Structure 1
Amino acid sequence: MEVDEAAWQGVIDTNLNGAWRVAQCAARMMREAGSGGSIVNIASILGLRVAQQVPAYTAAKAGLIHLTRSLALEWARQGIRVNALAPGYFETDINRSFFETDSGRAMIGRIPQRRLGQPRQLDCALLLLASDASDYITGTVLPVDGGHAVSSL
């Protein structure tokens, strides 16, 4: 109840509107070149399930997942594939100290593989969706999350 309009809008602008603008620009360039291509959005497992204290982020990422599917349908006939990655919890410089706390370790304990992902583990999934190896995949959301999205609450 304490999230103000500016904070809400900033998260939506970054995580949903920004992705729309980039995808639209890329699709126009692909159409003009007559080449088709691949757009890969970066969603989140929080677009598939929710967490407390981040309603704007979960709403934006859920919207991005549906935007991905919608654009895949809209642009398929132009040879443009649109997919998304849905990363789970990955260790980064920004969150490393949190995951060393009791709360952070508890969160890791709820991940079925009982560990954080490493950024390099997104590479192959991203390359798959961006490459011709996935030329018959569109409208897909690929969780890369150690099983978190399918775990029980």
Structure 2
Amino acid sequence: MTKTNKSTPAAEAERILTEEEILAMDEKDYMNPAQMAFFKAKLQALEKELLKNAGETTEHLRETVLVPDPADRATIEEEHALELRTRDRERKLLKKVQQSIVAIDGGDYGWCEETGEPIGIPRLIARPTATLSLEAQQRRELKQKLYGD
């Protein structure tokens, strides 16, 4: 005897789609509730990971190891400096992740800040914090290269 797997509309709405299912959707379905739920879940997982890493860094830096050898001390200090730089980049990414979650809640997620055009599902999967379409980002990078910040 085989069971049939029937899902209710409520259960289907709560299920988070996969990347393949999101990519297979028609363009007219852009930023529908299922896609918004997918990206919100992805961003919340990233936020959780970044916060966990920050906590681990704090604990790691609190561990003070006294070593008499100056070369060993310098190595430890360099490792701490590298870890702090990495966490600073993650802190900036965390801010972007949180802004993206707010944009999802406000219904503005997935649309280019400059042009108002769709950013595109493949770009958002690769970089869920993207706020510009690929073309707008390329224009911005070209301007920065030509004219500086």
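None of the figures in this text is laboratory data; all of them are computed from the coordinates on show. Owing to the predicted nature of the structure, the values given are computational and were not obtained by experimental measurement.
Values for this structure:
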quantity: Value 23, calculated as relative contact order in percent (Cα under 8 Å, 6 or more apart), assigned to which of 1, 2; calculated: 2
quantity: Label whose coordinates, when Rg/Rh (Cα atoms, Kirkwood Rh), for residues 18-89 alone is calculated, return 1.05 (choices 1, 2); calculated: 1
quantity: Read-out helix-only ellipticity at 222 nm (-39500 (n - 2.57) for each DSSP H run of 4 or more, over all residues; to 500), computed value -13000, structure in 1, 2; calculated: 1
quantity: Which entry (1, 2) yields the derived value 18.8 for Kirkwood radius over Cα pairs in Å; calculated: 2
quantity: For -1.15, -1.21, -1.25 (log10 I(q)/I(0) by the Debye sum over Cα atoms at q = 0.22, 0.24, 0.26 Å⁻¹, for residues 50-129 alone, calculated) the corresponding structure among 1, 2; calculated: 1
